[in-house]
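Read-outs throughout are calculated quantities, based only on the coordinates presented, and are distinct from any laboratory measurement. This one's a predicted model, so the numbers in the text were calculated from it and none came from an experiment. Cβ atoms are built from the backbone, for glycine too; each structure is taken alone.
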Structure I
Amino acid sequence: MSSTNKAPEKAKKSSLKDRGNLFEIAMQQVSKAADVIKLDPKVRNILAQPKNELIINFPVQMDDGSWKMFKGYRVQHNNMLGPYKGGMRYHHEANLDEMKALAAWMTYKSALHDIPFGGGKGGVKVASGELSMREKERLTRRFTHALGNNIGPEWDIPAPDVGTDGQVMVWMMDTYMNVAGYNDKNAVRRVVTGKTIISGGSHGRSEATGLGLVYCIEEWARDKKFNLDGCTFTVQGFGNVGSHLANLLTKRGAVMVGVGDHGGYIANPEGINPHKLLQYMAGKGTVAKYQGAAEITREQFFGLECDLFVPAALELEIGVDEANLLKCKLICEGANGPTYPEAEEILLKRGVDIIPDVLANSGGVVVSYYEWLQNKRSERWELEEVRGRLAKRMATTYQAVRQCALHRKVDMRTAVYCIALERLQQAYAERGIFP
């Protein structure tokens, strides 16, 4: 199986690393845009690799008294525009190349929105669902302590990702605060974002990525004169992003006709209630066997007739086979890197629009920036203010990408990178390299 043009059937049964090198695929996307804007070769070389790659092996005491070793990562891709910024994921397939790709994408998300952040990513290779809460807390605190000064409120700012949540961020924050100087404890709350509200988080942060997707879909619908009320959509992945997206789209009149996750796939042409499905998932941990829909295969799921498809699971889920099966007008990428380059070519030739991940799912980093600002200023913004700011930011950036794509005659993914790369190139031209 080649690394890029054969994703599907084997990929779903094999580990992420067997599907191809995610970092190479990410760099392939960036290189296409770099050629379009004629990026300075010096800047291209700098951006081709992260500035720092950290691997930490650390022990954790388990509930049975045994000690177990875990491998943690933190990749810092670029900080030319501001502190490194990016999620921490706890996942059994976590690996260095994945972290490098995700860190690079964070650099371009921040640059795309003109946010004063760089890009980073990290996490621990662990099946987080197999840990008790006490084990997860000990793992988080031990990992945070081992990272030491490699993170910091003006240096590298983690956030939640796959397998982590607001509680994990609070543990990270508390651990960091307790090794900071006594007088600086409360000044370093912004060392992480995505915290719970009571511990310094921002209203609207948990829904931010899903809401950002919806704002992008609304901009697309406005451009296409497409009515979202009554349209149909499917979602792959029903975690934080997928569930919020589904609830928000449903409130706008859209109908979810198919959904799937690691446990299986379900469909109902009359519609699936996302709120009831989320309640079911709280007890079962998967959408599989939900009584309000029929079980279907993965292939049947990708072949469902719908208007919108939102991949919100893990990377590299849409390969050539899936591209040929899909029957939708728009793909809005909630996951990072869900589409193989060859699959994207097929979809674009078929007239399927794609709102790429770096734009579509960037609502999380935008509201993370708002949370960081609130902590820095000792402020608390109301939910409607956060939503209003996010709506304006996503709409402005979407239209900038659309105009760039039209002007340069490129697809939206390439346009996203053109804008981000031009901003990074300008920063390097002005600042140079010290000494």
Structure II
Amino acid sequence: MMKAFLAGGLAAVSLGTGLAYADTAEAEWSPTTFELENGMEVVVLPDNRAPVVTHMVWYKVGAVDEDPGKSGIAHLFEHVMFKETDDIGPEEFTTIVQRNGGQLNAFTSWDYTAYYERVEKSQLERMMELEAERMTDLIINDDPEGPFISERDVVKEERRQRIDNNPGVILQEQVMSALYQDHPYAITVIGKMDEVGALTPQDGLDFYRKWYTPSEAILVVAGDVTPQDVRTLAERTYGQIESASEEIPQRGWQDVEPLDETQLITHRDPKVRQPEWERWYLSTSYTRDRDFAYALDVAMDVLGGGRTSRLYQALVEEQKIASEASANAWLSLHDRAPAVLSASPSDGVSLEELEAAYMTVVNDVLENGFNEEEVERSRNSLAASSIYQRDSQAGMANLYGSTLAVGGSVEDVMAYPEDIRKVSADDAIAALRRVLGEDKNYIEAHLLPEEEAAAEEGQTDE
């Protein structure tokens, strides 16, 4: 299946996604929150199972916040942050963390940018010092071999390798552009090649001064610490930084216009080995409409969330017409999320045959609804998965940070298992009908090997 590469931005490592979470009946992940005088939010998640900590800084800026014609600067800036400051030499940031036995990385999405280190707990203050240093004294200059221009070239090559050389991602980029029209989600996080190439060091400085400031940052520390330990260290490091501006920058989030027509987009490429069929609808998000999103979460799970789902059982196990069949929605985005129906045909099966069989299952569900047993199984599975996530210190740090960065709350995280268990069969089918109803337009996407493309007639070729 086509991977949701663009949904989570550009991350070299996955720490966990979605909105899911700590059980309110348990105390071990009960967070402590406070705010420094300069406006930096702090979340402390004690976990005393091992003497390690996960230290994350989340900036409330992503690709949605880029100025017109400046696409890719949020992601490029993530690269530049690892280069050089007044007190840290070229590439030395990574060396210092690794020399102290730590792991580190960063990732950019449409909605936020995050940096993290996982270290032995005695190194926590050093990690705070390093992050505070690059929040204030990053070097950005006009040197062709310097941090900004050299990383700009790195990002251009990254785009060539990760998008331009991947047929499935190329198609996904085309679909998102059509689905979101004038919304910032229409442009992939890595940006357009020509716009990335035109970014200047001054663009970088302007971006840095506007967004990389304590009042636009969230600190999350999970591990073998106490809230008072973290407060003391945070005040000693981050607390010494003045916010760059008293004005809160305006985020780029906005309403998503509904599609005015249904479209077909076909992408053909000799590198394609497995054809794919997809339909993309607009839905909602946890931030925009939490109750609707929870109900849709359950509905999509019952319909196509795994091997026990309606679609997988019908198309893969029983009819053997598909090698994969699924349905999901990217509900952790801030603005309205895509709901994606997707399948890959078995050998000898055309996309038209696959589509007919797939939509027969969907239409039967839309007409006749879900039964209470399958909805109960799904909501219990989602709640259980959220509780199991407590076993991952990094996953919990990621969860709280990503939720807060898009405007959610600690309470949203902690209440998820209870709230998801409240979704009824009627709630779930109502949400599904609201997204997939006959009156809803969608983008249909076909990914084809080059030799099969000639059989496609009437497609919109992007």
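When distance in nm of label points 7 Å out along Cα→Cβ at positions 95 and 223 is computed across structures I, II, the figure 3.5 traces back to I. When helix-only ellipticity at 222 nm (-39500 (n - 2.57) for each DSSP H run of 4 or more, over all residues; to 500) is computed across structures I, II, the figure -11500 traces back to II.
Between structures I, II, the greatest calculated value of mean count of other Cβ atoms within 10 Å over residues 39-46 is seen in II. Here the criterion is FRET efficiency 1/(1 + (r/R0)^6) of positions 63 and 143 (r between Cβ atoms, R0 = 30 Å, to 0.05), and among I, II the highest value is seen for I.
Once FRET efficiency 1/(1 + (r/R0)^6) of positions 319 and 383 (r between Cβ atoms, R0 = 30 Å, to 0.05) is computed for every structure in I, II, the highest value turns out to be that of II. Each of I, II could give FRET efficiency 1/(1 + (r/R0)^6) of positions 183 and 287 (r between Cβ atoms, R0 = 41 Å, to 0.05), but the derived value 0.25 comes from I.
For log10 I(q)/I(0) by the Debye sum over Cα atoms at q = 0.08, 0.13 Å⁻¹, the calculated result is -0.42, -1.19, so let me know which of I, II that is. The value was obtained from structure I. Taking relative contact order in percent (Cα under 8 Å, 6 or more apart) as the measure, the highest value among I, II is held by II.
With respect to mean count of other Cβ atoms within 10 Å over residues 159-166, the largest value across structures I, II is given by I.
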